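Take a look at the structures listed below.
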Structure 1
Amino acid sequence: MLTTTPDQHDRDMAVVQGLTHLVARALAAVGPLADRLTIASFRALAKAAPIGGGAGPA
């Protein structure tokens, strides 16, 4: 449980959701993503691609 104010909660969630959708849309715009020779952080980001309308890893 995290104690916060409604305003701080809204600001924090706006950043989290906004960045998630920004990254997802950028990945979707790239097209099919590599699925070979990747690193863990790329694979984690690639999971967000479908949120932005992309297909995720090829």
Structure 2
Amino acid sequence: MADLPPLYEVVDPEALAAVLESGGNVLVGFEYEGYRVVIGPGPDDVAVEVIDENR
């Protein structure tokens, strides 16, 4: 498995926190280096799915 760049270099952690803490039933999703990441609605709700089988 190849080393991935730190996620904080790709996604602004402060902006992500602001969106998740804005209230309501918020989900944030994005693709990162062959993975689909979904965060929310709770701070501990994280799902990661492989979308590039070469990973």
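Coordinate-derived values only; no laboratory data. Predicted model, so just to flag it, every value in this text is computed and none were measured.
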Output -4000 (helix-only ellipticity at 222 nm (-39500 (n - 2.57) for each DSSP H run of 4 or more, over all residues; to 500), calculated) maps, among 1, 2, to structure 2
From the coordinates of one of 1, 2, log10 I(q)/I(0) by the Debye sum over Cα atoms at q = 0.14, 0.19, 0.25 Å⁻¹ came out at -0.47, -0.67, -0.89; that one is structure 1
If relative contact order in percent (Cα under 8 Å, 6 or more apart) is calculated for 1, 2, the one returning 39 is structure 1
